[in-house]
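Input: structures, listed below.
Rule-based calculations on the coordinates, nothing more; no lab input. All figures in this text were calculated on a predicted structure; none of them were measured in a lab.
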Structure I
Amino acid sequence: MSDLPQLETSRHKLREHVLRHSLKSGTFTLKSGRTSNWFLDSKQTACRSDGILLVSDVALAILPSDIDAIGGLTMGADPVAFGIAAVAATRGRELRSFSVRKESKDHGVTGRIAGALQPGDRVAIVEDTVTRGTSLFEAVEVVRAFGATPVFITVIVDRGGTCAAMASEAKIAYQPMLTAPDLGYAFGS
């Protein structure tokens, strides 16, 4: 894989972690039903202390300074959002974190939002890996319905290459930390 694109230092270190801990090669059936010769479990990076520090380094360099909260659809967004918010706090940046539940809760605190999101917040929507963008944009809609404004989307790895157009159409800035081509694979392969 010596023909990988050059990346600035923090993204290069994140890529090395993803390649070592999160990427598997072989034959896999994806959620979409398609088969692929590679599989990505980015939680293997997001759920390791050294990995979430690398994710946070990249994310905090690209997150707009006016973001109030960070979160997304549980489960993929949880370690990413919570880790980035915790690391941000150690660097003097306050971000509230939250999860979007898959279903509304009907007891205790109701609704699909769990965590510290507040109406009026400017929000970064995150995810570990994205192929089609379904979970990202489900989170966008729930956050909007809650009364907050998604203004930025980032993911550890964009596998599919379709989210940039979807985000542009939704008028939300989008910048993945890494892409499939950064890992040596074509989008959607």
Structure II
Amino acid sequence: MYKASDRDEAPQVLSNLTLGFSSDPFMRWLYPEPKEFLRHFPLVMDFFGGRAFDHGSAFRNDEFTAGALWLPPTIHPDEEQLVTCFEQTVSKDKHDALFETFGQMEKYHPNEDCWHLAFIAVDPAHQGKGSGSALLEACLKHCDEDGRPAYLESTNPANLSLYKRHGFEEMGLIKADQAPPLFPMFRVAR
């Protein structure tokens, strides 16, 4: 069973998502030291996708072992807070590649109103049991009922097959200097 999470549940959802991203190529490039990753990545998620908690589009399973942050159409990340966070917490030698990556992300983001999957993850101790796929399917059903497409930027090439199974198609490649690549993907409403 999947439920919408409000701001009161944000710490639990963000903690689970942090575990799920602990081996993500892009996120660990940003924060290679475990202590820094655990300290800063929950803030990054909140600034990028946390508005989902305020709009009823943050989802989790009953056990809080799988979660997703979806930004509804017309709702966007808190870019000002995100940029400030990156400037203060990411090594300065990565800033050029990081901000170039974000510039390229803007070029791929659809102009039409769409659901934006900011983050989805499963606690590593519970991966491989289908809970991430089931959560994604449940969320996409909501997008389809709304009649709007879905968009995401995958930060891990290992997840592309999952997204493709659920109807997403690759739009291109986001690559800046030494930063790991991101894969923008789009799914039409069904």
Structure III
Amino acid sequence: MERKFEIKDLITAGIFTALYFAVTFAVACIGFIPIVMVFMPLIGPIFTGIPLMLYFSKIKHFGMITITSVIIAILMFITGHPYPIFIFCIGAGLLTELVLKAGDYQSIRSCVLGSSTFSLWMLGMVIAFFFGFRESYLNSLVDGYGQEYVDKMSEYTPTWVFFTMIAMCIVGGLIGGLLGAKVLKKHFRKAGIV
């Protein structure tokens, strides 16, 4: 049931984007432990599942997730991530828009699947590390974290790990979406989402 885009939709997008980014940033702080960084695509979406599902319950038309994905891409770029973050954020946002629209913005299943597809944006944070700027990135960490940290990061992140991160994003997004759907069950029912 799509309705006209209104100013309050922009406000909703802004509020939930800020909340989502804050939770993502807080969870990312534990990524300073090398082995935990490898599992961030799994852990992050689980923690962001509840706010993301609450946001999905407020969406009634195409465009709000795209706004969120563009804002996240800009924030991530400003905080030092390379340009592929734009491709992944906007791509994941558009894919999620299609998933939510397919459920006519009233399907919990579409929302849970949307949580999974939206989580794929996180791959944009690491793709350059695996396929573009690995050595320069690792070298830039030595001064702040020390050689031992850099050696562990290198050891835990051979190229094939990127492909497991794709699966982690999908699984983490599904778990986060299901958790959010369970916690917000009454809210979804009230919003007419079944």
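I have 15.4, 44 for Rg and Dmax of the Cα atoms in Å, calculated from one of the structures I, II, III. Which structure is it? This value belongs to structure II.
Using the calculated result -10000 for helix-only ellipticity at 222 nm (-39500 (n - 2.57) for each DSSP H run of 4 or more, over all residues; to 500), pick out the matching structure from I, II, III.
On the way: I: -10000; II: -13000; III: -25000.
Checking each candidate, the match is I.
Taking 32 as the value of relative contact order in percent (Cα under 8 Å, 6 or more apart) derived from one of the structures shown (I, II, III), identify that structure.
III
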